[in-house]
Every structure is written in structure tokens, then in C-alpha cells.
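Once you scroll down, you'll see the structures, which are given as C-alpha cells.
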Structure 1
Amino acid sequence: MADTYLYRPFIDKNHAGWLWGFNSSAIAFGRVGDNSELDRSTPKAVLGGHLFQDLTSTATHTLGCDYDGNGYAWGYATSGQMGNNTTNHYSTPIAVCGGHNFVKIYSGLWQNSYGLDTNGQLWGWGYGREGELGNNATSNVSTPVAVCGGHVFIDIFAANNVVWGIDNNNDVWFWGYNGWYGGDGTGNSTSTPKRICGSQCVIQVSAMRWNRALLDSNGTMWVWGQNGYGELGRNNTTGDLSSPLNCVCGNHTFCKILLGYYQDFGLDNHGQLWGWGYNSDGSLEDNTTTNRSTPVAVCGNHTFCAIITHRYGNAEVRGMLAIDYTGKMWGWGNNSRGDVGDNTTINRSTPVAVCGNHTFLFIQSGTIKRRSPGGGVAYGWSFTY
């Protein structure tokens with residue numbers, strides 16, 4: 001199965017959704033939400049006039065929820081990931097069935113969708129053949145079904161047919177396919193939640209294909225998975241791990257983490273972004289194309305508060321977006337489909353400003369600083385792709 005991952009979802013200060021990038025393939029079918037199937041190299045507003053509190057997207061489809069808790073979906077829908085009891089494709093938002101009051105919504109890396117309601121109950125729909133919907137079954141569904149176990153989740157993360165949820169005790173549970181390092185050290189898949197190894201107080205989870213990471217309440221990053229490009233950050237390129245280990249060099253204290261394709265990123269409390277792992281395309285943005293097995297600082301003296309990466313299928317496209325504390329967005333890395341957002345398709349090895357003079361909320365498909373329509377500021381939980 002191709003592992004596709006190319007997205008650009010952001011919410012502006014008026015709570016409108018904006019996307020760009022991949023939009024034209026048979027598996028994308030209008031995931032930008034502007035009633036077209038054209039790739040976009042500059043931000044396009046999502047149609048419908050919705051006031052989004054959360055917005056998330058992958059290469060196949062996009063999800064959002066508004067301030068009334070209503071869920072919306074658009075894009076490719078063959079597995080039922082729209083959640084409206086059909087497998088019809090849509091290039092503008094369509095309501096998710098069930099009358100749920102969502103506070104968080106998330107599109108899995110393939111063709112599944114998830115919503116977290118106000119009671120901490122997690123719901124899933126779409127592709128479920130590896131057990132990744134967590135409902136003790138291995139079949140697709142086209143309306144939301146409850147994840148088993150009675151867990152009260154505060155955050156979720158989905159990648160490559162496996163899902164992680166952080167509960168209200170800061171324990172981490174996973175379900176779905178476990179051949180790519182679920183985190184319990186066994187390699188056994190499961191269609192209901194199973195607790196991962198370790199006693200960390202976890203506040204964030206990130207994963208990308210063969211690598212996973214946790215961030216604990218002390219700002220320590222725990223990693224596991226493959227290490228062929230140094231992505232475990234322990235100054236070598238050998239020795240894969242099947243359960244979390246605190247081994248990233250440098251004694252960094254991170255407030256956010258993010259995994260790219262064979263690469264890791266950590267944002268420290270000063271807004272400095274650090275990266276390590278694969279760098280042949282310059283996407284670590286240290287002004288080189290040398291792979292790194294320990295953290296190196298991203299160039300430019302920027303003070304960032306949110307980060308996001310992208311990838312498309314087996315072509316291994318990589319890139320990065322980051323928002324600074326003024327709400328300005330910067331992009332770099334592979335730009336073959338316009339994903340940097342600078343109205344070009346030129347690859348960038350240093351940050352360039354995204355077009356449009358937008359002021360973006362601090363959001364990275366899960367990490368958001370939400371502002372209520374009344375003008376107050378509400379802070380969401382930390383979470384990353």
C-alpha cells in the first residue's frame with residue numbers, strides 16, 4: 001500500500017480554513033476544499049463559511065470541526081472516510097453523521113478518520129482492515145464507531161495503519177498494525193487499545209512510517225523504530241529499537257516534536273527548531289545536504305511556535321512549514337507540487353515566506369492555539385503529525 005502524506009491545513013485569525021498542495025490525483029479528489037481538483041501552490045480558502053476550531057488533512061482527505069462540535073469531511077472517500085454513510089467523493093465540506101460534539105478531529109495517514117468528543121470518547125470511521133479503528137473489528141465503516149475500552153483520551157495520533165491515544169492519566173495506548181513498531185516491543189497487531197511500554201508522563205506522540213517518538217512532561221523526547229539515516233538521534237546509524245528509549249543527544253528540552261520522513265524535529269522552549277536524520281534534499285534546513293545523526297539547529301534565527309512536515313507517497317517528497325510568533329508562515333524543502341506555498345515549484349533549502357500576508361493561528365494538524373469567535377483565547381492540547 002502506498003503511504004501518501006502531503007497536506008497543508010491551517011486556520012487563520014478569522015477561523016477560516018486554508019489549504020494548498022496536492023489536490024489533483026484520483027486519491028486526493030478535491031481535498032483542498034475549494035471545489036476544484038487542481039494542485040495549488042498558494043493558499044486557498046475552504047468553501048462553506050465554516051468557523052473551524054480544528055482542521056487536519058492527509059493526501060486523501062481533509063477533516064474539520066467547528067465551534068459547535070460539528071464534524072466535516074471532504075476529498076477522497078472510497079473507504080467511507082467522509083463519515084456520512086456513503087463512499088462518495090466531495091471537493092467541499094460535507095457533514096459527518098451522528099450528531100457528535102467533537103473538540104478534536106484527525107485524518108489518519110491513509111483513508112481513515114477520527115473524532116474526539118467532549119467526554120474524551122474517540123470515534124473512528126473509514127479504512128479499518130488492520131484494526132486501526134479500535135472497535136475490535138477489521139472492516140471499513142462509513143459512519144463513526146466508538147473505540148473500545150472506555151478510555152478518556154485527551155489526544156490522538158494516527159500513522160501507517162496504527163493509532164496512538166493519550167489518556168487522561170498521560171498513558172499511551174496503540175491499536176492497529178504493529179509490524180512498524182507500535183511500541184509494546186512485541187510486533188503483534190491489535191484491533192483494541194493496548195498500552196505501550198514505559199512509565200513516562202506523555203504529553204505528545206508523533207510518528208512517520210518506520211519511526212515513532214514521545215514527548216514527556218519534562219521535555220524529554222523518547223524514540224524508537226529504524227535508524228538508517230540517524231533518525232534516532234544517538235550519533236550513529238545502526239540499531240533499530242522496538243520500544244521507546246531516551247537516547248537523543250544534546251540534552252535538549254523540547255516543547256513540541258515532529259517526525260518527518262526518516263527525520264525528526266524538536267522545537268525547544270526558545271522557539272529554536274532542531275532537526276536530524278535524512279537531509280539529502282536539505283529539508284533539515286541547516287544549509288547542507290548532509291544526513292545528521294544528532295540534532296542540528298535550523299538556520300535563520302527564527303522563533304517558531306508551530307511546525308508541520310509533508311510527504312507524498314513512494315516519491316519521498318519532503319518539506320516543512322513553520323509559524324513564527326507573529327503568525328507568519330515559512331516553508332522549505334521539496335516544493336515539486338507547490339507545497340512550500342511561495343507560488344513556485346522550486347525546492348528551498350532555507351525558509352521562505354508563504355504567500356498571501358495571512359496571519360495564521362498556531363496550528364499543526366493537532367497542535368493548535370485556538371481563539372474563540374468571541375475573542376477570548378483558548379489553548380488546545382499539544383499534538384503533532
Structure 2
Amino acid sequence: MTTSTNAVSGQRKVLLIASTDSYLKWVAATASKLPNGFEFDLVQLRSSQNPSRRQIDVALLDTAFEGTVPRVISLSSLKRYVANTKPELVVLGVTGPSIELVRLALDGNSTTRSIPLISGFPGIAIGQPAEWTRRKALVDILIAQSLEERKIFEKRVAGFGMATKVSLGTFPFTGSPSPLNAEVSRIVFAAQPSVPPAKAERAVILSALEELAVSRPDLQVVVKVRGNPNDPQTHHEEFSYQELHREFHPNGRVQFEGGSMMAALEPEGSALLTVSSTAVLEAIHLGKPAALIGDFGIRADLSNKMFEGSDLFIELGDLEKIQLVRANKQWLEYNYFHLDKLNDLAETITNLGPSSRSALPIKALAQPHVISEAFRLYLPKGLANFLIALLTRFKKEEQ
């Protein structure tokens with residue numbers, strides 16, 4: 001594998017496109033897991049959600065692209081860039097609506113339309129709406145990262161009458177589970193921008209962490225944040241934990257850390273707590289105790305349905321017992337910790353020929369979710385957010 005932009009004899013040229021910090025982390029890690037035989041060109045699709053330089057550095061840690069800064073290209077110049085660089089495959093680390101816009105950009109020319117497109121989710125896809133799968137499947141290959149995901153994707157793709165192939169790969173931020181180290185001296189809460197969505201529930205979590213930090217001064221309690229309150233992220237964060245901490249616990253003991261999840265879990269004695277973050281999988285891979293907050297139940301807006309049967313839920317009042325939580329072995333094998341020999345992703349893309357997909361109809365543009373994504377790609381952040389809010393309001397009034 002090489003990450004240079006110079007052609008290497010015998011290697012398949014692959015263009016990796018990312019739009020946000022989480023997608024950048026995903027495409028870079030996914031590419032880094034593939035065997036030799038590919039030459040990668042990593043770029044960012046210009047958007048109001050593009051990551052900051054700090055976020056780029058964190059996203060590319062421990063990948064083949066560490067220390068690099070991907071060039072930024074606009075949607076309007078994408079077709080020309082693809083025509084000039086002539087990749088044999090394109091991996092789209094972008095949202096579903098962005099996939100539709102990329103399709104519209106590339107499908108108008110038979111040469112660029114013949115280049116196979118590959119997409120996937122940067123996190124856990126189980127429990128997400130079927131419509132999200134449909135948008136992601138507007139490509140030639142949709143990557144599933146667990147046996148359960150593959151079953152769900154294949155059923156949905158068939159139901160939509162799509163010809164997309166679902167291919168199984170490994171969740172790129174993990175490997176086999178490591179032996180569990182149950183000694184806990186540090187609890188890391190993996191915060192998520194939009195889960196839980198309610199301010200009251202986020203405040204309850206923060207209060208429980210503060211109570212733990214006060215009652216157990218020997219225990220370091222840390223909130224691991226994805227970014228600073230003003231950093232662009234894949235999902236909007238209306239109530240950041242930093243701001244809630246200043247509002248409710250200005251002199252609190254809970255600490256805040258940025259950086260990568262691997263770095264946050266590296267200190268000996270670390271345990272992971274979250275609502276539904278993929279960080280649970282990273283912690284299990286590292287042999288760290290991991291648990292999910294069960295106080296709010298299993299709900300679609302918490303994205304925690306996939307953890308049913310995992311035995312990983314814990315109540316906020318029992319956080320001192322986090323070292324006793326153990327993941328169900330059968331659940332692990334079916335959810336992101338399957339055997340590598342079951343994967344067919346590398347073989348699939350190695351043997352992938354030209355795409356035979358038809359051009360996406362222009363009427364696909366006339367959808368609110370596509371228009372909103374176009375605002376993000378073409379307009380400054382403030383104006384984009386204003387117009388998206390306006391569009392959302394009009395849509396609600398029509399209903």
C-alpha cells in the first residue's frame with residue numbers, strides 16, 4: 001500500500017474522499033487496514049463541516065496518513081479532478097445526501113460514471129433508519145462492518161430493489177478483543193455531539209460523573225470530547241458538555257480531554273463509559289472495562305439498539321462497579337468482532353471492474369436533505385446553517 005499520488009506499477013489507484021472529522025478518520029483507517037496492492041489519494045470535499053487542523057491530526061493518528069494534510073477540493077471541481085487523476089475506485093466518506101450530490105457530479109460523463117463507488121458508515125449503523133441505508137447504497141459497494149450489519153444491509157438493499165453489493169469488512173478502529181484488565185482508577189466518558197439529544201439528560205450524566213468524582217477522589221473522572229464547542233463535527237452539538245459544566249458545575253472535579261480515543265484509554269486503569277459511542281468497541285479491543293449508560297432505555301434517538309443482548313449496560317448509580325461489566329461473547333462475534341476470515345472486502349475491491357450504474361436522475365436534487373447538504377458544501381457555515389433552518393421550518397409548516 002502507498003499513500004503517494006504517484007502511480008505505482010501493479011497497484012490499483014483509489015481516491016478517498018472525506019467531508020468531516022469522523023468520515024476522515026473512517027476512510028483513513030479503512031484504507032490502512034487493506035492489504036498491499038492499492039495506492040491511495042486522500043482528499044477532503046469542501047464543506048462548512050470540514051475539520052480543523054487539530055481535528056485532522058487526531059483523525060489521522062495511527063493510520064498510513066498520519067502527519068499529512070489532505071488537499072481540499074470543491075464539489076464543482078470534483079469531476080475534473082477525477083478525470084485528471086483517473087482513479088480506478090472512489091471511496092466516499094461522506095453523508096448520504098453528499099453521495100447523491102457526488103453521483104450527480106460524476107454521472108453526467110460516461111468515463112467518470114464508470115468508476116466504481118464505495119461507501120460505508122463511520123460508526124455503528126445498526127438501529128439507523130432504512131432511508132439512511134438507501135442513500136448510502138447509491139453506490140456499487142456498501143461496506144458492512146459486522147455480521148449483523150451485513151444482514152440488515154442486504155435485506156434493505158433487496159427491499160429497495162437496488163443492485164448494490166454489500167461487502168463485509170472489519171470495523172477499522174478495532175481488532176480482536178484483548179484480555180480484560182479489571183483494575184479501574186480512571187473512568188473516561190466518551191461524549192457524543194447529539195446523543196443524548198436532550199439538555200436535561202446530558203445534565204443528568206454530568207451530575208452523576210461529578211458525584212462520582214467527589215465521592216471517589218482516588219478515581220479520575222474524565223469527559224473525552226470530540227472537539228471544542230466551535231469545532232465543526234459530523235453531527236451538530238447543541239448542548240456541549242463543556243458549556244453545561246460551566247453552567248451547572250463551575251467548580252467541579254470532572255476533567256475534560258480532547259485528542260484521540262486510543263490516547264484517552266491508554267493510561268493504565270482506564271475504563272470507558274458512554275451512551276452509544278463506537279468507543280465501546282475500541283475499549284473492548286484494548287482490554288479495557290467498558291459500559292453503556294442504561295438509565296435512558298433503548299431508543300432510536302440514542303442509537304443504542306445494537307447493544308441489546310451485549311450485557312454492557314450499567315446504571316449511573318452503579319458506576320463504581322464498572323469493572324464488573326463483561327460483554328456477551330456471542331454478541332461480540334456477531335457485532336464487529338467477527339473472524340477476519342469471513343471478510344470479503346479486500347477481495348471484492350481487488351476484483352472490481354468498471355461500474356455499470358445508470359446516471360442518477362437530476363430530480364434527485366429536488367429533495368430537502370440534498371438541498372441542505374448543497375448549502376453545506378457551497379456556502380459559508382453561518383449562511384448555510386441559516387438557510388437549512390429556514391428550509392426545515394418551511395418543511396414543518398407544510399406538514
Structure 3
Amino acid sequence: MLKKDVPMEEKSIVDIFISLMKDVNNELESEVIKKLVKEMRPMLRQVETGKYAKDIKTILLLPGFRNLFWKMQIYRGGKEFNSRGIHTLRVCLRAMRLAKRAIKKGKYIDLSLVAANALAHDLGHFAFAHVAETEIDALIGYKWRHGQQGLWKYGFIEEEAISLLVLDGMLCHSEIEQILFFNPDKNLEVEEQLSSESRIPARIEVLFVKIADKFGNAIDDIDDASRNGVDISEVKSLLKALGENSEQIFASLTKGIEILEDRLILKKQEYEDFLTLQVFCFGETEKGIPGKIHGDPNLVRDREEIKSTISKILKGLAYFIKSKMYLKEDLDDLLVKRIVRSYMTEKREKYERAEEIGLININVEKILAKDIFADLTETEAYEVDANLAQYSHGYKGLQKARVA
């Protein structure tokens with residue numbers, strides 16, 4: 001008798017993860033991913049029966065999670081550099097290792113919540129790293145970050161069964177502050193969180209993700225920059241003292257961490273070492289001093305080119321929606337038309353509800369353009385850009401359009 005295939009959602013977390021990563025790596029052929037998968041397997045086995053195991057499965061099965069492996073971290077055009085997906089796996093490993101240390105010290109930490117928060121933390125991330133966020137701000141007229149996008153998409157627009165505390169982790173992971181601010185047992189509605197300016201997490205589990213994310217960004221960006229020819233001699237001796245590879249460096253920077261009920265405390269020297277790496281990477285924004293990596297002239301030029309492309313796509317999408325071009329009968333084979341039509345038929349009621357309760361207070365086509373762009377990988381974004389240009393030949397004024 002032939003064994004019946006088990007539906008993917010009924011398989012174990014590890015089986016879902018292995019199947020997904022095999023599919024991803026069939027295309028990417030990344031040795032880094034192979035290594036990370038090997039390290040992730042025993043960690044994920046430990047959360048198979050955890051309270052948030054269902055969330056982990058849901059996250060791994062999302063198209064948006066798979067897409068992270070085709071979204072850049074800081075450099076584009078090469079599998080030798082970190083993708084947003086590789087970054088996510090590293091954050092998960094590092095956060096879980098930190099949490100396990102806390103558990104050994106007698107702290108109550110839900111390891112499955114740590115894993116779920118880590119795997120979900122960048123689900124709202126746009127293509128082209130953080131460059132897109134400034135262009136989205138310009139389009140919609142206010143500050144909007146990927147944490148908010150994650151909560152908006154998976155807590156309101158999509159009907160995914162993701163727990164409130166995981167949605168909270170998406171929203172709160174970006175900031176470094178560690179103060180516990182509101183009651184984790186309070187049953188906050190998603191609408192309340194979306195309108196709230198608070199970015200403080202409800203549970204300490206998110207803080208492990210914060211540390212893994214913030215420290216990992218600096219460590220891994222320096223690694224990528226070095227392979228891209230950027231001079232890192234200024235921090236080379238510090239890196240050598242901290243470890244031989246990125247995981248050893250992360251372990252050294254966090255070895256003295258203390259876990260209190262509502263915050264993580266770093267040793268003074270470890271925090272200063274982290275700040276040295278962070279300033280080298282990102283600079284000192286408040287003083288107008290650019291970082292050696294993110295201020296690198298080659299990277300700055302690349303970002304300006306990307307910004308121009310993103311701006312065209314967002315404005316083009318907004319006009320495409322406003323003028324109802326997705327209803328026209330021609331050019332049905334174009335990606336942009338398929339995506340927009342799908343949004344307008346499957347998710348229309350959600351956007352109408354959002355307008356009704358005051359979550360959208362600008363032209364809805366701008367929000368739709370933002371959300372459609374958020375779903376795109378970089379390859380798809382370039383295809384959509386080309387599609388919009390193709391439409392502009394038949395429908396004059398598309399690329400010059402400005403949505404009021």
C-alpha cells in the first residue's frame with residue numbers, strides 16, 4: 001500500500017524547514033545556506049512541541065518568508081553576499097543560543113517564542129534593504145518602517161494565524177531600548193497596536209532577537225563589505241581579538257550579558273566594542289558622520305540608482321491602480337497586471353475595512369502600491385518596472401504620473 005503524502009502544514013517544523021531550504025538552495029546553490037541549515041536543524045527540533053510551534057510552521061510556509069532569500073541585505077547581485085533570508089536564519093540561531101544560556105541560568109524563556117519572533121522579524125521588509133523605506137515615506141507622507149509593514153500585512157491584511165506576541169515582535173524588534181512597557185497578558189487588538197507609537201516589546205523573548213539582529217547587522221555587514229573590497233583595517237584588530245568568524249565575534253560581544261525580568265544588560269567593554277563596530281558600519285547620524293561601510297561612495301552611488309528605480313515603481317504602481325489599468329484587456333501576461341488584479345480582487349474588503357476604521361487616511365492606491373512593492377523580490381521589482389515602462393508606451397503619462 002502506498003504511503004499517503006502528508007500535507008505540508010501537518011509535517012514537523014524540521015521537515016518543513018528542510019523542504020523549504022532545499023527548494024531555495026536548488027536555485028541559489030549557497031554553501032552558507034547549507035551550513036546554516038545544518039546548524040538550525042537541532043535548534044528547531046527543540047521547539048517542535050513549544051507553545052508557538054504552530055506560528056513557526058505558519059511563518060516557514062509563507063511566500064513572504066521564502067522571498068527573503070531574494071532580498072538583499074546591503075549588497076545586490078551576488079550569492080556570496082548576505083541576503084535578508086540568510087540574515088534571518090543567523091538571527092534565529094544567535095537569538096536561540098542567547099535564550100538557551102538564559103534558560104540554563106534559571107530564567108523562564110519560551111524558546112519557541114524566541115524562534116518564532118526571530119523567523120518573523122523581517123517578514124515586512126521591502127526589497128533593496130532600507131533604501132525603500134525613505135521612498136515609501138515620500139509616497140505616503142509619513143514614516144513607515146518594515147516592522148510596521150509586517151504587523152500591517154500579517155496582522156490585518158492577510159488572514160494568517162500568527163499569534164499576537166509574534167506580531168508584537170515584528171513591530172518592536174528594530175529599536176534597541178529594553179524597557180518593558182505594557183502588560184503581556186493584555187489582549188490588545190491589532191488595530192490598537194498599528195495606531196500605537198510604542199515600539200516596546202510585550203515579552204523579553206523579543207529582546208534576544210533585538211540583540212541578535214542589531215549585533216548581527218554590524219558583524220555581517222562588515223564581513224560583506226570586506227568581501228566587496230571595502231577597507232576594514234580600522235576595526236581588523238578588534239575583530240581578530242573578538243574571534244575568527246562572525247559567530248565567535250557575536251559570542252564574544254554577548255558573553256557577559258545579564259538577563260533581568262525586562263531587559264538585557266551588556267558588560268561595559270562588550271557594549272563599547274559593539275558601538276565601535278556599529279559606528280564603523282553606520283556612522284553617527286546625529287553628528288552627520290557617515291559610516292565607513294554605509295558611507296562607502298560605491299554603495300552610496302548604488303543606493304541612489306536604487307532609489308530612483310523604487311520611486312518610479314511606487315509612483316507607477318499608484319497611478320496604475322488609480323487609473324484602473326489592471327482592468328484593461330491587453331497585456332494580461334505582464335507580472336504587474338497579475339499582481340495588482342490579485343490584490344484588488346482578493347484583498348479589496350480588507351482595505352475598505354481599514355479606511356472605515358481610520359487606519360488609512362490617504363489615497364488607498366498609495367497604500368496598495370506600498371503593499372504590492374513589499375511583496376516583490378528585487379528580480380520581480382525590476383520586472384514590474386519594465387512592465388510599467390511597457391504600459392507607458394500605450395498609455396501616455398504613466399511614468400510622469402503624480403498621484404494627488
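Where a number appears in this text, it was derived from the coordinates with a stated rule and is not lab data. Keep in mind that what you see is a predicted model, and the values were worked out from it rather than measured. Cβ atoms are built from the backbone, for glycine too; each structure is taken alone.
Have a look at 1, 2, 3 and say which one yields -10500 for helix-only ellipticity at 222 nm (-39500 (n - 2.57) for each DSSP H run of 4 or more, over all residues; to 500), as calculated.
On the way: 1: 0; 2: -10500; 3: -18500.
Checking each candidate, the match is 2.
Once distance in nm of label points 7 Å out along Cα→Cβ at positions 42 and 226 is calculated for all of 1, 2, 3, which comes out largest? Could the numbers behind the result be given before it?
Values: 1: 3.8; 2: 1.9; 3: 2.6.
Ranking 1, 2, 3 on distance in nm of label points 7 Å out along Cα→Cβ at positions 42 and 226, first place is 1.
Taking mean projected area of the Cα convex hull in nm² as the criterion, which structure among 1, 2, 3 has the greatest value?
Numbers: 1: 15.9; 2: 19.6; 3: 22.4.
If we compare mean projected area of the Cα convex hull in nm² over 1, 2, 3, the biggest value is for 3.
Using the calculated result 49, 29, 29 for Cα extents along the principal axes in Å, for residues 82-249 alone, pick out the matching structure from 1, 2, 3. Numbers along the way, then the final one.
Working: 1: 49, 29, 29; 2: 65, 38, 33; 3: 49, 47, 26.
Derived from the structure labelled 1.
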